[in-house]
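Please treat every number below as a calculation from the coordinates, not as lab data. None of these values were measured; they are calculated from a predicted model. Cβ atoms are built from the backbone, for glycine too; each structure is taken alone.
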Structure I
Amino acid sequence: MEPKLRCGKTSVLKVVFSFLLLIFLLIPPVEAGLREHVYEKILPNGLKVILLENKKAPVITFQVWYRVGSRNEAYGKTGLSHLLEHMMFKGTETVGAEDFSRIIQEHGGNFNAFTSYDFTAYFENLSADRVQVALDLESDRMQHLILREEDFQTERKVVMEERRLRTEDNPKAYLMEQLSATAFQLQPYRWPIIGWMEDLARSTLEDVKAYYHTYYNPANAFIVVVGDFKRDDLLPRIEKAFGSIPKGMVPNQDRNLDPPQTGERRIIVKREAQLPFLIKAFRVPNLREADGYVLEVIATLLSRGKSSRLYQSLVREKRLALHTEADHPLLFRDPGLFLVAAELLPGQEVGEVEKVLDQELERLQKEPVGEHELEKAKNQLEAAYISRQDSLFFQAMLLARYEISLNWRAIDDYIPSIRKVTPEDIQRVASRYLIPDNRTVGTLIPLPHKEEKPRLEEFSIKTQMVK
């Protein structure tokens with residue numbers, strides 16, 4: 001028989017209060033903002049260093065971000081950003097191909113990397129007293145990476161197989177890929193982060209070498225460190241490790257943007273799948289415009305939790321959908337796609353689900369959101385923003401995402417901008433962007449399975465990075 005917990009309400013409240021007080025003391029207060037706690041320095045070679053001391057635990061996250069992702073690739077040369085990410089673990093003149101992971105593990109840390117439309121990032125999470133390990137490894141491969149033909153041939157096959165698993169054999173991911181290719185015509189967001197299979201097949205080692213020498217230099221990178229360190233100790237060590245690396249050229253980051261869309265676009269994908277899937281994509285601004293924050297609130301009203309509008313309407317009341325989602329790409333460098341999606345229940349019609357989705361979007365345009373519902377959405381966004389910062393890794397990643405999209409200092413604009421959103425803002429923004437002439441609609445029509453296939457990983461419309 002398990003012992004019962006015997007404590008009164010007062011004791012429980014004391015425990016909760018003590019925990020919240022501890023969190024408050026350890027994490028920089030969000031109300032005051034992170035800006036005043038963050039230190040920035042740009043080294044003579046152009047490398048930006050962003051430091052945030054956080055003493056909540058004796059650990060650090062050390063991250064190197066390169067301003068290069070799939071948006072920097074050229075037509076016919078897609079997938080190079082992710083391919084190079086793989087090659088970055090194949091060794092240097094002093095660190096062998098298998099040594100990188102061994103060294104990190106021997107020091108009790110973990111590491112990984114990920115590629116997105118706008119960036120490629122590498123990180124190590126280590127005990128604070130082992131930060132020199134990350135300094136040595138990252139500075140070494142920023143300038144001394146060895147790119148061998150045999151490694152390239154192996155990793156290209158790995159990436160192509162990764163694409164087969166994640167996209168070719170995942171009908172929702174395949175639909176999303178085709179949807180982006182239809183919604184964008186000029187912007188490089190039109191091709192997938194992992195690249196088209198045909199481009200991967202004809203890529204060469206020389207392509208990767210040229211990409212490395214163009215984009216992997218201090219002037220096109222920045223470092224973010226969050227954790228238990230002293231700036232006066234860590235900064236000179238960063239300068240010593242990275243300061244002698246040649247600056248390199250600053251690549252042109254401007255890319256063509258699509259003109260305003262002037263009519264609805266539709267695609268249909270027929271793949272082996274269990275259930276129909278519907279996605280509506282609307283071209284929208286990001287954090288560079290105030291309307292981007294209004295769209296954050298709209299996405300929350302539509303899909304955050306079981307009390308959200310789409311869940312209540314499509315899942316609970318009408319029982320048309322198994323699952324609904326809405327997502328806004330606030331932290332993109334260029335304007336992206338506001339997505340609304342629904343996975344249908346067996347036997348339901350796509351047309352009926354689309355009708356309800358349209359009704360909910362029109363409702364945002366015609367009816368002012370109630371005070372209570374709007375306040376709830378704002379509270380949800382603020383709570384998520386604050387609670388995620390309990391993670392050192394997330395704090396570093398958030399600073400980096402803002403730096404990529406605009407500037408890390410914009411991080412403190414989030415909560416005030418969300419709080420300013422009014423019912424009139426929601427009606428205005430929904431009427432401007434969430435309209436038929438600005439949308440691309442994608443529909444997955446299931447085909448029967450020809451053979452048993454291995455279970456696929458879950459898919460979400462929020463997926464924006466490839467590891």
Structure II
Amino acid sequence: MIGAGPAGCVFAGRMAQMGHQVRVIEHVRFPRPRLGESLSPGVGPLLAAAGFRGTLEACAITRVRNVLVKWTDGPRSREDPGAQGFIVDRGEFDSSLLERARALGVRVLQPARLVDRRHSGARWRLTVDAEGREETFEVDLLADASGRASVRRSERTGAPTLAIYAYWRAARAPAQPRIEAGNDTWFWGVPLPSRLYNTLAFVDPKLFRASPGALAERFLELIARSGLLADCDGPELIGPVRAIDATPYLLTDCVDANSIRLGDAALTIDPISSSGVQKAIQSALAGAIVANTLLRRPEATNAAVRFYCAHLSEASKRHQIWAAEHYRAVAEASGARFWTDRANGREKTGEPAPLKSVDAQAMAGTPVELSRDAAFIETPCLRGDFVGTAPALHHPRLPAPVAFLEGFELAALLRDLPKGRTPLQIARSWANRVPLDSGLAIAGWLVTRGVLVGSASPD
């Protein structure tokens with residue numbers, strides 16, 4: 001396992017839980033500074049499901065109850081009464097994840113660097129330098145979570161983007177995150193639990209590099225155009241101004257029989273959503289099941305490879321659409337090239353208009369039947385700790401095939417479904433296999449997505 005960020009630690013921990021011997025190779029000591037300090041609400045539940053419960057709580061965190069937004073209007077405060085998002089010090093957070101991986105039985109080589117890798121037959125022969133001491137060993141599978149540096153630029157899925165950032169200390173700093181749209185950039189201010197304040201400007205790399213002046217000078221000019229420092233009392237830079245690639249990418253050949261890429265080494269998404277860490281952990285959880293399948297059920301290698309590639313591709317497409325819609329609001333108001341580049345070319349091409357929600361009367365009184373556009377096709381899917389296949393529902397209104405819903409196999413429920421029954425009658429007909437409340441939820445979901453459509457009369 002190369003890399004001990006969130007994806008690497010969660011993958012290593014899950015593999016150890018499934019009985020595999022795992023080594024992690026990390027080239028720097030922890031704690032180390034890292035971007036990605038804003039964590040989306042899904043991170044906590046994912047960590048708990050992965051066996052990393054308590055790792056988030058072991059860090060100093062700030063719960064995000066509101067965000068100051070100045071996008072197409074504003075400024076306005078976007079409230080979250082549940083305070084589900086977090087801001088963390090990534091040095092602390094990543095260290096906490098690594099300690100949990102160690103506790104699960106993962107062997108960690110840190111600081112260490114991979115000197116040589118060679119693939120022969122079905123195994124990898126790795127040579128590692130750990131603080132001047134070389135060690136050579138063989139492994140059955142090589143996992144790479146070393147970050148976006150190894151992703152080819154030809155695989156980008158969005159407009160080229162550069163993040164310029166620096167940390168400040170002030171007697172008084174903003175208490176809430178800030179997001180702001182500029183003419184040819186957008187800004188993000190992140191108050192950290194350590195009382196430092198991170199300011200970021202996201203720019204077009206070509207435009208930024210063509211402007212005169214040193215990096216720090218150009219960055220300060222950008223920040224001066226924003227309101228990020230408006231509520232700071234005596235702000236003082238405490239470190240150098242840095243730049244990092246923030247372009248979204250998707251690596252299409254991310255897995256084979258003996259290797260797999262995880263996190264930013266396989267998929268990076270537009271930073272506008274603040275969900276990069278969540279996506280990295282999701283790739284690690286899916287990747288661990290794929291790797292377990294490759295090692296213990298090699299006959300299912302093709303299904304495992306297809307599943308993982310589809311998993312990352314679908315995540316990338318969903319986020320492209322979401323990010324483009326977010327950028328489109330500013331693009332329509334300003335018309336600036338920076339914004340139109342990020343808003344164009346990501347439309348939901350050919351997707352039908354959404355259907356109306358289902359009310360109780362429709363559930364009880366509207367006869368339905370299975371849409372002629374519905375088909376069941378053997379598709380790779382998760383089955384416990386392995387990738388298998390199952391007949392999955394394919395339909396034009398579904399963004400991806402669906403094999404299971406509420407834990408029940410759809411094909412078994414929908415094949416040979418009589419015409420002309422109401423959704424309520426259908427749910428009752430499943431009563432020997434599915435609890436009525438789950439059956440009603442499944443039937444309602446199918447109706448709202450056009451899988452079950454109106455029927456003239458019963459057979």
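Structure data summary
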{"quantity": "Label whose coordinates, when FRET efficiency 1/(1 + (r/R0)^6) of positions 241 and 265 (r between Cβ atoms, R0 = 25 Å, to 0.05) is calculated, return 0.45 (choices I, II)", "calculated": "II"}
{"quantity": "Which entry (I, II) yields the derived value 4.5 for distance in nm of label points 7 Å out along Cα→Cβ at positions 233 and 257", "calculated": "I"}
{"quantity": "Source structure (of I, II) for relative contact order in percent (Cα under 8 Å, 6 or more apart), computed value 22", "calculated": "I"}
{"quantity": "Comparison of I, II - label where distance in nm of label points 7 Å out along Cα→Cβ at positions 105 and 145 is highest", "calculated": "I"}
{"quantity": "FRET efficiency 1/(1 + (r/R0)^6) of positions 33 and 289 (r between Cβ atoms, R0 = 30 Å, to 0.05) - highest-scoring structure of I, II", "calculated": "I"}
{"quantity": "Source structure (of I, II) for helix-only ellipticity at 222 nm (-39500 (n - 2.57) for each DSSP H run of 4 or more, over all residues; to 500), computed value -9500", "calculated": "II"}
{"quantity": "Computed 4.6 for distance in nm of label points 7 Å out along Cα→Cβ at positions 81 and 369 - originating structure among I, II", "calculated": "II"}
{"quantity": "Cα extents along the principal axes in Å from the coordinates reads 66, 62, 56; which among I, II", "calculated": "I"}
{"quantity": "Structure (I, II) behind the derived value 42, 25, 16 of semi-axes √(5λ) of the Cα gyration tensor in Å, for residues 177-416 alone", "calculated": "II"}
